[in-house]
Structure P
Amino acid sequence: MTKAQRDANMLYNSELIAQHFSRAQLDSIFMSSINLDQDAIISFIENLCKISRVELQDTMNPRKFSLQAIVEVADLNMARIRFVWTKIWQMLSEHFV
């Protein structure tokens, strides 16, 4: 599978999720991220960044949903131990720059 195909699949999947879950349900998932263990939160944020990159590729109509979710999840998880927060921040800084 090519990168373009993976990106298209990721965007399609994120649109399906947005169609089938309410904003409150999605917010609940993001708020529950504080309960994830250190490996799971790193994976969660890594995948949010991937989805956000795909959403932002459309320069005419970029979607900002995942970008906003990244900020919310980061804020909720700032109290993590330094080792975990450093890994999270590394992913976020690469995404934001």
Structure Q
Amino acid sequence: MRVHGFDIYEYNDILANGTSYVGGYALHPSALIMAARQPATPSDPGLDVVNTLTPNGMPIQFRSWYDPDGGLYKVSLGVLYGVAVGNTNALTIVKTQ
């Protein structure tokens, strides 16, 4: 769905900030800077590691191993990223009150 040329993404946990209720955010992609890289691949024996990219280019690492003590097959997911404020003029808070 698009409103005034914006794609709409919903998130239910935006809370009141004490003075006015934040109804959402309108922003250009330049308002947020994100950097990501593939996590280091561990060299543990018996650990299977798959490094992959999501369709939008986010690097993800899947790890799987068998725990003979617990009799369990375990899986974990690793993501390494950071974010920062980009162009502050490209972000607007939408208030409902």
Origin of the derived value -24500 (helix-only ellipticity at 222 nm (-39500 (n - 2.57) for each DSSP H run of 4 or more, over all residues; to 500); candidates P, Q): P
Among P, Q, structure where P(r) over Cα pairs in 5 Å bins from 0, in percent as derived comes to 2, 12, 23, 24, 19, 12, 6, 1: P
Relative contact order in percent (Cα under 8 Å, 6 or more apart) derived as 36 - corresponding label from P, Q: Q
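Since every read-out is calculated from the coordinates, none of them should be taken as a lab result. Every value quoted in this text rests on a predicted model; they were computed, and no experiment measured them.
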